[in-house]
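Structures incoming, each one as structure tokens.
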Structure P
Amino acid sequence: MKLKMQVAVFEKAIAIQIQEQDERFRGRGTAHKVFLASNGFAIESSVRPDIELKKLWLRGESAREDFYVASREFLSDEDRDTFLRRMKGALTEWAEEWEGWGEKKKDSSANEGVWEF
């Protein structure tokens, strides 16, 4: 497994916590790791996990913040669900295309729960 994260869905909000992450994609110092998916969503590792409108930050330089719970609020549940689809699509593309991730991944079809890539 290269990435395992818990995703919690709330009314107009989500929260994520990364439970496992391949160390080959951990950004350190000025060596950020970035993947830009075809849908415009970015997967990046720099400092700590976080969520932006078009970016998911993975574990990074600050190992003491590896289990930080990142959250994001939305104007509507529809906006939240659109974001989740974009994030899942980007993570799926990343898992298939990043050279360190050639394995078959477990299906992560549900919005909530544990996503594995």
Structure Q
Amino acid sequence: MQPPLDPRLRSIVQLLQRDPRTYSGYGWLWWPLKAILKAQVSKQELYLLGDENRPELVSLAQTLYGSADEIINQAIDHYQQRAMFAQLYAHDDHLPDGRAVQITDDDAGHANL
């Protein structure tokens, strides 16, 4: 039996189920967050959890933040920042070093529109 899902992840899953387009609100941290979600949530529960991956961004988050717990916290903080500036549906973001990155996940399908 799997342990109960972290309440922060449960909230993220519920938000994405209601409005899948908000995945882009996590900006570049979507892919590290997606990797964490994939380890704990089934694709049946959240269709966004397909095979699309950005390993370089997952690795960057692990290097910068270390633990899954801190990656989740950083992803939530990033989402809140993007929400304050009406960027939840924007498909562009910047890495911590200022480089631009596109936020488009092929697994999101129509949510990319």
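Derivation of every value follows stated rules applied to the coordinates shown; laboratory data play no part. Please read all numbers here as calculations on a predicted model, not as lab measurements.
Some values worked out for this structure:
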| read-out | value |
| --- | --- |
| Of the structures P, Q, the one that 30 was derived from, the read-out being relative contact order in percent (Cα under 8 Å, 6 or more apart) | P |
| Comparison of P, Q - label where volume of the Cα convex hull per residue in Å³ is highest | Q |
| Identity of the structure behind -13500 (criterion: helix-only ellipticity at 222 nm (-39500 (n - 2.57) for each DSSP H run of 4 or more, over all residues; to 500), calculated), options P, Q | Q |
